[in-house]
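Trainee: What follows is a set of structures to go through.
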Structure 1
C-alpha cells in the first residue's frame with residue numbers, strides 16, 4: 001500500500017471510530033422494556049477491532065514517514081512536514097507584517113487640539129515584506145507538493 005493510500009485509510013478509520021463510539025454512547029442507556037436495535041457487546045468488539053486497525057495504520061505511517069528518502073535529499077517525510085509547517089507559519093507572519101505596514105488608515109493621525117498632523121510610515125519597505133511573504137508561501141507550497149508526490153512513491157508495510 002502506498003503511503004498516500006494509508007493516510008486516506010487512516011482518515012476513514014478515524015471517522016468510523018467516531019461513528020461507532022457515538023453508537024456505543026447512544027446505547028449505554030436504554031429505555032426499560034425496549035429491545036436495542038444493536039448489541040452493545042458487538043459494537044464494543046467492533047470498536048476494538050477498528051481501534052487496532054487505526055493503531056496499526058498510525059505505526060506504519062509513522063515508520064514510513066521517518067525513512068530518509070533520496071528523492072528528498074536524504075530528508076524524511078516527517079522532516080519535510082516540519083519544514084512545510086514552519087514555512088507556512090513564517091508566511092502567515094510575514095503576511096501579517098505586510099497587512100500591518102500596508103494599513104494606510106494608521107499612517108495619518110490628526111491631533112484635534114493643535115490641528116497638527118502626525119504622519120506614520122512603514123518601518124520596513126512594503127516591497128521587502130511582500131517579497132518575504134511570497135518567498136515563504138512559495139517554499140511552503142513547493143514543500144507540500146513534494147510531500148504529496150513522495151506519499152505516492154513510498155510503500156507502507158502493513
Structure 2
C-alpha cells in the first residue's frame with residue numbers, strides 16, 4: 001500500500017511525467033494515435049480550466065513513480081459530476097504494491113461529496129487491470145464507448 005503522496009504536478013515535473021506517459025502508451029498500445037500524447041498540453045489546459053480535470057502525481061520518497069489524469073464531466077443520467085480516471089500508470093518496479101487500489105479509494109474519498117460517481121477506461125489488452133477494478137466495484141456499461149477523433153491534432157502551441 002502506498003504511504004507517500006498524491007499531488008498536483010508543477011511545471012518542473014513535466015519532463016519526468018512525459019516519460020511516464022510515453023511508457024503508458026507503449027504498454028497500452030494505441031495504434032490509432034497519429035502523434036505522441038503531450039502531457040504539457042493537458043497540464044496547460046487544467047491550469048487554465050481546473051473544472052475540466054487534473055493530473056495527479058504519485059510520489060514516493062520524493063521520486064515520481066506514476067501519474068493519473070482525472071477528467072470531470074456533468075452527467076444528466078447520474079445527475080452530477082462523474083470523474084473519469086482517464087489514465088493511471090505506475091512504473092514497473094512499483095507495481096504489485098496496491099497503488100492503483102489505494103488511489104481509487106483516495107479519489108472516491110476526495111470527490112464523493114461533490115460527484116455522482118467514478119468511471120475508468122481500461123485497455124482491452126490489460127485484463128489484469130480490468131479484474132482488479134471489477135473487484136473494487138467498477139462495472140462494465142451495457143453500451144460501447146465510441147469516439148470520433150477530429151482531423152486537427154492540438155499541439156502545445158495551440159490555445160487551450
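We did not get these values from a lab; they are worked out from the coordinates using the rules stated. Here the structure is a predicted model, which is why all the values come from computation and not from measurement. Cβ atoms are built from the backbone, for glycine too; each structure is taken alone.
Trainee: Which structure, out of 1, 2, was mean count of other Cβ atoms within 10 Å over residues 73-80 derived from, given a value of 15.4?
Mentor: 1
Trainee: If you rank structures 1, 2 by relative contact order in percent (Cα under 8 Å, 6 or more apart), which sits at the top with the largest value? List each step's numbers first, then the result.
Mentor: On the way: 1: 34; 2: 22.
Across 1, 2, relative contact order in percent (Cα under 8 Å, 6 or more apart) peaks for 1.
Trainee: Looking just at volume of the Cα convex hull per residue in Å³, which of the labels 1, 2 belongs to the structure with the highest value?
Mentor: Working: 1: 182; 2: 135.
Top value of volume of the Cα convex hull per residue in Å³ goes to structure 1.
Trainee: Out of 1, 2, which structure matches -9000 when helix-only ellipticity at 222 nm (-39500 (n - 2.57) for each DSSP H run of 4 or more, over all residues; to 500) is calculated? Can you show the working numbers first?
Mentor: Working: 1: -23000; 2: -9000.
Checking each candidate, the match is 2.
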